[in-house]
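Read-outs throughout are calculated quantities, based only on the coordinates presented, and are distinct from any laboratory measurement. Just so we're clear, the structure is a prediction, and the values are computed from it rather than from any experiment. Cβ atoms are built from the backbone, for glycine too; each structure is taken alone.
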Structure P
Amino acid sequence: MASSKKKFDMEKLNKALCRFADEIVTPNEKKAKKAQQFIINRVVNPILEEVYNQDDRFHCEKVKPNGCYVGLMKTGGWNFDLLVNLDNLLSPKIPPDCRDHASAVFIDSNRCENPYLSGVSGFGYVATDPNLTFVHGLLSPDNVAVDSTQYFPCERYLSPQKVLKKFCQLVEQAVDKLDEECLWERIPTVYEVSVDIFGPTVKLTISMEGETFHVHLVPSLKFPDFPDSAKTWGGRSQQNSWLSKDKIDSIKNHFYIFPSEAPGDNDKTRLWCCFYLAKEVELAKTADRGQPNTCRVLVYQIMKTMCEENVDAFFPINARIIQTVFLQQCTQHPHDYTWTIDKICYAFIDLFESLLDCLATSQCSHFFLSETNVLGDYRPDELRQVARHLQAVLYDIVSRPMKSKFLK
């Protein structure tokens, strides 16, 4: 397709993409942000405040409307995920100058020295000293050492499942308490809030103003620096005019973990998953770096919206995979002159074709963990079939941009 770009009317494609952005993408983004702010202020933050009132270990950073979220789309109700940082859970009982070691550390599973425990890329353990932290009832019964280094005299491991279950229990109690206090009856009225565990999240299903909101609260813990598995990311060879050393340093100065279950038969009672998605979202949102005449973010939003508006046609491609390919494109093509508004059609085609290449080769490297293939769970023949279908979608878009159903 790249070699045949000149066969098509790029000016019309540019106009069609800009029209799609003006009529679909931008209104959707505005509506999504408004819905997000509305539901966070009306329901989520009051629940999190009540959670803290019931158990001060589960204090949460106040969720901001412009904070990290996985996705927010109008498909079967509003759906979005919110990262909830439990910033008090591992707080030490005594100040630093009165103790000789940290209260908790994250141990990357890839540095695990126990021959009976396998390293899992993107996962690790939270080792803590229960004499220094308020983690009673939240520790794993399995206390087999994962590393020869003894970080604490009484080393124990925080259980992701117990933290998730306790957080869910507190959210349920908070919802009931706020119901008793008639908070939900205030205008705008919240007709129903249900709570349950959904994978590694606590899912709120909220009915109000004729809409249904599905909010997935992702309980997380924050640690300084990047885990060992990803410390090689952002080396000198990867630095360029788009991904500067200062930007890399700001990305790597902390990371989050959350209670996603480890794959296979790995240590499910103790392994926590690194939440790299928060960093990917941060990079994608600021991809234009304040430059007014570049179209990186707009191209990404067009592609993501097109996928969300045509879920069946793009499956198994989703916003996360598109975001990964987009960030790789930004890294490979760092110069602003390749991303100017007048070249939006070329940038769009290049991003689409990079996605097709990933499907054809069954290979799409994780942005931070290059050895991890985010398409690894799918069969190559399935991906090739999707690639052929999306090749036809791209042809439809570039050959008749003003009439293609994918740009309406």
Structure Q
Amino acid sequence: MGRLLLYVLIFGAGASLLFAPWIAGLAYVANSLLQPQYIWHWIFHGIPIFRITAGLAILGLLFSIAQKKANLVVYKDKQNFIILIIWAWMHLSHYFSPYKGMPASVSPELVLSTFNSIVIMYFVMIPLFVNEKALKYLCYTFVAVGIYYVYWANSAYINQEWHKFFNNRLVGPSQSPYQDANVLSTLIVMCLPFIILLFFRVKSPIQKAGIILVVPLAWHAMVLFSSRAALLASLISFLPLAYVLRSRKANIVIAMSFILFLFYQGSMLLDRATGTLESATVNAEEPINPRLVSWEAGLKLIPEYPIFGAGVQMFEAATSNHFPGKTPHVAHNTFINFAANTGLITGVLFLTLIYLAFSRLRFARKKKLSLNDNCVFALTASSISIIGFFICSIFLDLIIYEPFYIALIINLISYNNLVGRDFNVIKK
């Protein structure tokens, strides 16, 4: 039955090419965010769902252009040039790397291949979601995926599915891109702004109550994942949320809920922190947090290779050469990963993408438009989502994290649509 439903969905996405090509793109996004083949592997076994949805999305772009529904002007935005430069520079870095061929925890070729796919699909999808209806459902895909993984995490706890836990810590679906608990927690952090802001769009009290329930369950999921970075990102995300909402009552309710939640449920994270300190006491020569050592080594490494970096995924080889015995770990920071591995320019351009999202959030606040406006909702939610991602990226290597690039698509399109409205008003 499950496989039959899958075939129906694939057929439906293919048929949509004739009347709404953006649905094919939405199928790709849903697959990339949810990664269902790792959850229901018995249904997807033998079906190359990534290639199918990617192929349908590419066809969607071609059909959209043929039907004159694609707005290719959006390609001219500076955000797209930044991503192209990062992509090209990474390949140059790999080509000129002095450590080429050295062993790495993850193959540089695999990283580049994955990033190639992300960049290609990024540019395929941009014109597909320019219209507001497509943009709305793209945002709702983040809502649906976030709610599902909140359910997935809490269900594992309630149903006592202890095989999904490792060292008292819930891990993501086996062999999936989200197997690392911190990576899956980052996805929930990115989905939360879309879920919270949806509260101000729905009318039904039952729907509003459901959204209110999802938020603490999302925090509980982060506790189950033992992700301190995600909880910190969730907390910091309240600042831009408060900045936009301008509602004292809403901000106080959200803030107090988070504090009460940590008071009752944060003991798991405190136990983990205590365990870290105890371990450091027993092994005095070991650093309390290896991330701090990696960050120090990475910051010292950047001046050694400022142009093209040490090479894609060559952080471990380079630190072993320059600082032998200092750290056997990866960068544990996305900016440092970019800057140390592929040159300072890619690190700066990564920070520029984050700054663009923040500057667009300020633009949305100045507009003082209702969140019932699809573009305002999309711009506000995606900006806060990207800020939450950035906080997580301080502690994790997330250079090929596709949800980030999908959020950038939403951010770019919604901003351009709002700017376009202003231009049309002035023109009239």
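Which structure, out of P, Q, was mean count of other Cβ atoms within 10 Å over residues 12-19 calculated from, if the result is 18.6?
It must be structure P, since only it matches.
Once distance in nm of label points 7 Å out along Cα→Cβ at positions 92 and 220 is calculated for every structure in P, Q, which label goes with the largest value?
If we compare distance in nm of label points 7 Å out along Cα→Cβ at positions 92 and 220 over P, Q, the biggest value is for Q.
Of the structures P, Q, report the one carrying the highest value of distance in nm of label points 7 Å out along Cα→Cβ at positions 332 and 348. Before the final figure, lay out the partial values.
Numbers: P: 2.0; Q: 2.8.
For this comparison of distance in nm of label points 7 Å out along Cα→Cβ at positions 332 and 348, the top structure is Q.
Work out which structure the value -11000 belongs to, where helix-only ellipticity at 222 nm (-39500 (n - 2.57) for each DSSP H run of 4 or more, over all residues; to 500) was derived from one of P, Q.
This figure was derived from P.
Of the structures labelled P, Q, which one yields 17 when relative contact order in percent (Cα under 8 Å, 6 or more apart) is computed from its coordinates?
P
For which of P, Q does Cα extents along the principal axes in Å, calculated from the coordinates, equal 70, 55, 40?
The read-out was computed on structure P.
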